[in-house]
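Each structure below is given as structure tokens.
A short reminder: the numbers here are calculations on the coordinates, not readings from a lab. All of these numbers come straight from a predicted model, not from anything done at the bench. Cβ atoms are built from the backbone, for glycine too; each structure is taken alone.
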Structure I
Amino acid sequence: MEIDLINRIKTISSDFFEILVIDLLIKMGYGGSRRDAGKAIGKSRDGGIDGIIKEDKLGLDVVYIQAKRWDANVIGRPEIHKFVGALYGQRAKKGVFITTSNFTQDAKNYVADIDIKVVLIDGQELAQLMIDNNLGVSTVSVYEIKKIDSDYFTDS
């Protein structure tokens, strides 16, 4: 299912992909309501930032987002370096870089060694997060199995 989901995501527009990323983060508990939790801002002059979302419902901090809907290209350190530069330009402390592709080991090592907290989410993890948070998928059937609750019948 993950592969089918990623293949479907690769067919949507870049604008819709940025909205999908914001929707996913909201489903994961960031922000608050869809209206004021986050926004996709990616345009040709976005300064390397595709979206911004509140870290919590109170908006005590924000998380900056980069979303790359790439087919086969692997995201290397240069792309991550550009994103980190954009974060520095915003005086940001946190960022999430999400792709439908993968990251090189050099890119992963780079984010492990910098002061700014950057989370890298590749295509496989993106699909799994969407499945776990019921975004872009629907439940076909649910089976509920009951057992006797022994704690309930304790006479104390």
Structure II
Amino acid sequence: MSAIPLTAQGAERLQAELHRLKTTERPEVINAIAEARAQGDLSENAEYEAARERQGFIEGRIRELEGTLSNAQIINPVELDTDGRVVFGATIQIEDLDSGEQLNYQIVGDVEADIRSQRISISSPVARALIGKSEGDVVEVQAPGGVREFEIMRIQYI
């Protein structure tokens, strides 16, 4: 498996989720299974089936997180020689030149991308267009609704 780029904050979030799954959710579901077994006939026990399904999800997520973290390449943009350019992990303020709307995004790895938290994947069209550019540059992005132009207003390395 190849290296998975992560920001330091993204790696911390994944570690926290892994810890929560192992120390809280796994023991809770084991107790729920034990309680459901104590009720008798497992063939018609909905609580048992639900707990087993939840256990499968938790165990799968634990394996996924452990695999991601074992292959993680943690990148801290503060430590990079950026020369004022957009790099992985940078937080960028851009302006949509058509609407004048100001947008803020952090460019992160695929596994930590979350548009609601303003974190976009390095493989997204917007991030690919921004990488390597500087403040004041105008970039064109092929969006589903057509070509959009953005001006880079500010770059931060947090």
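Tabulated results
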item	result
Structure (I, II) behind the derived value 0.65 of FRET efficiency 1/(1 + (r/R0)^6) of positions 71 and 143 (r between Cβ atoms, R0 = 41 Å, to 0.05)	I
Per mean count of other Cβ atoms within 10 Å over residues 23-30, the highest-valued of structures I, II	I
Of the structures I, II, the one that 20 was derived from, the read-out being relative contact order in percent (Cα under 8 Å, 6 or more apart)	I
Value 21.9, calculated as mean count of other Cβ atoms within 10 Å over residues 63-70, assigned to which of I, II	I
Structure (I, II) behind the derived value 1.7 of distance in nm of label points 7 Å out along Cα→Cβ at positions 15 and 31	I
